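Next up: the structures, one after another.
Values quoted throughout were computed directly from the atomic coordinates according to the rules given, and no laboratory measurement underlies them. Given the structure is predicted, the values throughout are model-derived calculations rather than measurements. Cβ atoms are built from the backbone, for glycine too; each structure is taken alone.
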Structure P
Amino acid sequence: MTEYSDWGGGSPVVTSTIRPLQLPEDYEGIARLLNSYWPEPTTAERLMEDDAKMYTEGHTYLNADGLLAGYDRTRRVAVTAAGEIVGYLLSWRAPWTEPGQINNTLIVMKSYRRQGVGQLLARHAALWSQGLGAKRLVSEIWDDCEDSLRFARHQGFTVERHTYQSVLPMEHFDRSSFGGVELFRKLEGRGLRFTTLKDEFTPQNEEKLYELYKETLVDIPGFHEEVPPIREWRTWLLEVDGYAPDQVLIAADRDRYIGVTNVLYNPSTKGMYHEYTGVSRKYRGQGIGLALKLKAIQLAKQRGAVYIRTDNDSLNEPILRINSQLGYKPLRGQYKITANIEDIVRCSS
């Protein structure tokens with residue numbers, strides 16, 4: 001899963017207070033704050049829909065290794081005297097989150113940074129997580145925000161990984177320059193076929209797609225979580241905002257699913273996002289990933305999309321090589337940052 005955070009801090013806060021969420025009233029303010037940071041916009045309605053999918057009570061425990069397992073979350077907002085939401089914290093773990101870990105989204109409005117808002121929110125995250133028995137906090141920050149990186153380091157965080165955003169503008173893409181016709185002729189000549197989840201949907205075929213995800217997810221650099229059960233996979237990894245079954249592109253060797261690309265469409269931006277691409281180990285290095293990417297571009301043109309955006313780990317060289325070959329342009333990236341909870345509590349005291 002991807003979490004976004006923006007850390008602001010400084011002297012003790014004097015202009016804002018931290019409180020639990022008041023719903024549904026807070027959804028609008030939270031959406032505005034998220035949209036000041038996230039690359040793709042969300043809405044209050046979408047946040048409410050996501051909340052409706054969530055558990056109402058958490059359940060955590062220490063596993064056989066003494067590490068935190070299970071699921072729970074806490075949320076806080078920072079508000080001004082006038083009631084404006086200027087900071088937001090979501091700390092959470094899912095049943096498949098890496099044992100001992102709590103994921104975090106922390107955002108502070110730019111004009112309220114260096115006033116202690118981020119520090120108070122980070123301290124709440126650390127104390128809540130410590131109370132559950134967690135060992136470390138994880139979040140992400142933009143790689144071009146020196147203030148955020150400086151504050152995160154001051155709180156005890158270190159950079160663990162680096163991911164890159166890249167975008168492919170549709171108006172300048174020329175598919176003919178990539179030998180797509182020859183590639184598909186070669187692959188289809190070997191008995192491979194390309195289809196969509198919409199065309200193939202049955203419970204049995206969805207199960208096959210899930211098994212392909214299970215095989216390929218664990219090979220992504222930096223992926224240390226458990227693959228969730230199929231019901232949660234469907235909710236949180238497949239049918240996410242912008243999903244449509246005809247946008248789940250599948251490569252198959254007869255009845256076996258060997259490759260998948262799931263692309264999402266955002267009508268408000270007329271953009272598409274590569275949520276996931278994976279190819280079965282036995283079939284890698286044969287052009288299947290490139291073929292799926294070309295299918296996604298073809299779909300984007302059919303949808304009238306103006307761009308396709310994606311995020312990739314800096315160590316995922318095969319996908320980065322394909323994206324570069326297709327003409328994706330680099331954007332700013334994100335650092336995955338981690339910290340021991342004891343260090344955050346000490347630094348924020």
Structure Q
Amino acid sequence: MPTVLVCGAINWDTTCLVQHLPMPGEEVTCDSVSEVPGGTGANAAVAAARILGPGQVGLFGALGRDDTARIQLEILESEGVAPDSVLKLPGHASGHAYIFVDHTGQNVIASALGANSALTVRHARQARLTTLMQGCRCLALTDPPLSVAAHLLETAEALSVPALWDPGVAVRAGWNALAPLARRADSLLLNEAEAEQLLESADPSTILRTLDPRDAPSAIVLKRGAHGSYLLQCATRTVVHIPALPLDALGLEVISTVGCGDVFLGTYAALLSLDGTRQDALTFASAAAGLNATSPNTRGGPTASHLDDTIARARTLGFPAPGAERISS
């Protein structure tokens with residue numbers, strides 16, 4: 001039975017590499033076009049499976065009944081992800097994302113959600129997720145419909161299973177809508193733009209000073225790319241900063257940042273399922289996301305041995321050397 005259960009989108013990605021991202025009304029030419037499997041949930045599940053090994057990660061999500069679904073399931077199985085809870089829904093196409101990546105690795109994404117948006121609480125019950133969650137050590141949520149996220153977070157809390165939630169575009173609903181869900185999570189993961197939109201700040205100190213701990217999860221993880229990541233522990237009002245992996249010093253360069261947040265979540269979940277502390281999990285997740293950025297692939301996350309070797313090399317360069325700062329009320 002899987003030790004980590006992931007719920008989120010499964011997409012087919014069409015990625016175009018361009019010199020610069022187009023402005024409104026501007027046409028740009030693509031240096032190259034590639035098609036690869038993606039989706040936040042599937043990407044996170046693959047990242048976790050590369051750390052934990054075959055059969056240790058389950059995925060709950062939705063595909064259509066089409067050729068794309070068949071290919072997606074074959075790829076997930078080849079990566080060691082247990083796809084038993086991936087449903088094929090009639091009347092819906094499998095999800096597809098269209099991604100533009102510029103020469104610095106920055107990107108814009110437009111998604112045709114397809115079957116992903118049709119997932120319901122009834123499907124969660126149909127997939128016997130409660131039974132699966134009773135045997136797992138960590139739940140990782142990305143961007144299922146909010147009703148599904150709410151059901152899974154409530155179930156995880158009732159079963160005392162740590163839940164990690166990376167809400168993505170759901171932050172548009174606002175904090176008043178998301179707070180009742182977020183407080184059930186062990187960790188809420190946000191990038192800078194999402195933190196600004198949801199919490200009106202991406203500054204760790206400001207967030208801790210303004211957020212009511214009664215409305216907060218146990219921890220908030222801020223993903224700030226080249227500036228590293230921050231662990232905000234809401235009850236103790238402490239912040240731990242983990243710097244980004246020193247890619248230049250390791251002789252590596254950024255190619256694409258697509259999928260880095262998904263690899264971060266999957267690795268964070270994997271380490272927590274192995275009884276790692278949040279700080280340890282954050283260190284490994286930051287390093288894994290950094291390695292993903294050096295690959296043109298959305299699923300460029302490392303295996304456990306590759307990650308261990310990279311962190312060992314990076315430690316000789318002072319990584320991560322984190323510090324904790326207590327924030328006063």
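Tabulated results
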quantity: Structure with the greatest value (metric mean count of other Cβ atoms within 10 Å over residues 85-92, set P, Q); calculated: P
quantity: Highest-scoring label, criterion being percent of Cα pairs over 36 Å apart, among P, Q; calculated: P
quantity: Which of P, Q yields 17 [relative contact order in percent (Cα under 8 Å, 6 or more apart), calculated]; calculated: Q
